[in-house]
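Student: Just below sit the structures, each encoded as structure tokens.
Just so you know, all these numbers are worked out from the coordinates, no wet-lab data involved. All values derive from a computational prediction rather than experimental measurement.
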Structure P
Amino acid sequence: MTVLVDPPLWPAHDRLWSHLVSDVSLHELRTFARAADLPDRAFDVDHYDVPAERIADLVAAGAVPVDGGELSRRLAASGLRVPGHERSRAKRPTLRQRWAGLWSDGALGAEQVAAVGEDLIDRWAEPHRVYHSRLHLADTLDALEKLSPAAGTDGTARVAALALWFHDAVHDGVAGDDEERSAALARELLPAGPQAAEVARLVLLTAGHDPDPDDVTGCLVSDADLAILGGTPARYARYVAQVRAEYSHVGDDDFRAGRAAVLAQLLALHAGPGLYRTPAARERWADAAERNLRRELASLTGR
């Protein structure tokens, strides 16, 4: 058992709170938490916040009590800790500003901009998400800015940014259906017209990540969504742990088979038309992505 809990020293909402973590596996942490009737909404990117009155139950269920310093050290050493600078990029105020910045043209009134933005942020913050969360949204927007520095001002990059805001706005873990419903949401919430239709089209592209080479905006959206694959080995390992935890309801054998199929599809894209379609993304991420994907696939299949 590698689930750890520290003393209740953190005041909030007229109570004292502890942190519950695993220093090995987010999947283990989520499985343990659900078995202990901790709600998913108590999860905060790399730990659960638990009230003082639950600690005895959690220890009885197998959590190991440690002091706060040891918990922090072991979480950091595990590679599962999300550092503060990543958290800050995904906080509501930061995301609100990024969303509002896409509407300087006045196409939506200020109140409507705020309402739609809040709806989207709420969706990205749904408690069942672990990887497809506000962190992923912030990562894709940052990746887009690396690929297209004019994101938010240039017309093409602005539409790409809107598509990224919607691309996982609906995420229940059903491939294809999630993208269809996210595209429908874009058509519902954006002003009717060509822009809404284009955003919906771009969202649907993220189901297969195979845009036409001449589809400049589609290539930007697909590459930004896949940027995580080209991360450092440590960052990629955390991504893999987050994905497994998000699908904690899936048994190990089924998950391995499904995940291996996804990796094989991504490697086929790499070998064929290319995992990344923009020159900037290929230069930044393609080599690292191939290494990461092959390493993970080998860990699943033994080959």
Structure Q
Amino acid sequence: MLSRQQKHILLKFFSLFSVVRGYNILVVVIAQYLASIYIFANHLPVKTVLLDVNLLMLVLASSATIAAGYIINNFYDSEKDLINRPQKTMLDRLVSQNTKLSFYFVLNFLAIVFASYVSFKAVVFFALYIFAIWFYSHRLKRQPITGNIVSAVLTVTPFFAIFIYYRNFELVIFGHAIFLFLLISMRELIKDLENIKGDLAMNYRTVPVVHGERITKLMLSIMALLTITAATILILYFEIGHMYYFFYLCIFLLLVFLIVLWKSEKKTHYLLLHNVLKFIIVAGVFSILLIDISIVLNRI
């Protein structure tokens, strides 16, 4: 049996894990390594990529920066989240704001330390990334459209760091990047619809608040069609191995998404659509393995 103090410490750990969204960071780490092996550095042996210390440092720097970003975002959105996600917010509040801010600075410092192992350019890159996340949380998040675009860009930035490191400029990489950017942009818009109650209460100028739900749904529909187009182009014109199974599934789910979207009126409906997009993104990460199932055996 755990003592009362041990239970309290355990609850605080889960609270901090909830704030930094450790499960999201784990998915990003897996995605960075799979993308490195199968896309960015597909000309190198798997063992070389996995044992690349510079890549490890970039992944660690990305993870620390993302975790710090979630903390500062939680700090600025605490009142809004109390309305939109009361149960999660109560768990998050088990850790004091001062403790969160202390972790925020420590994580950013660690990100710079990790980046410094790679190069001075990497330090500059992550310093700008850290500043951009803070500026987004502090100022841009409340702006319609601009906030959504910046959020999507910040989400794909860790992959841009790996892209710059390996300097692989194959066209297929840009195809995957556009597809991912569109999906994340859709997720940001559907989150705005999901959280409209809290945004209205806290005077956040999101797209649904400023332009209404109908315009937001229209924007989502256009982006869904663009995402379907991007998936179709990747299937028809690029060598993606068996990953085409994922893109066919994605097209089907996005068509269902469009049908449900225009019938949605409640927060639970938007939450369901949000989860569909999250599933597509996570499934997309692991479907990278389908590009070449035998790649690990052949390149170790």
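Student: For relative contact order in percent (Cα under 8 Å, 6 or more apart), which of P, Q scores largest?
Tutor: Q
Student: Work out the source of -17000 here, i.e. which of P, Q gives that when helix-only ellipticity at 222 nm (-39500 (n - 2.57) for each DSSP H run of 4 or more, over all residues; to 500) is computed.
Tutor: The read-out comes from structure P.
Student: Something else about it: Computing volume of the Cα convex hull per residue in Å³, for residues 176-239 alone for each of P, Q, which one ends up highest?
Tutor: Once volume of the Cα convex hull per residue in Å³, for residues 176-239 alone is tallied for P, Q, the winner is P.
Student: Comparing Rg/Rh (Cα atoms, Kirkwood Rh), for residues 144-255 alone across P, Q, which is largest?
Tutor: Top value of Rg/Rh (Cα atoms, Kirkwood Rh), for residues 144-255 alone, among P, Q, belongs to structure Q.
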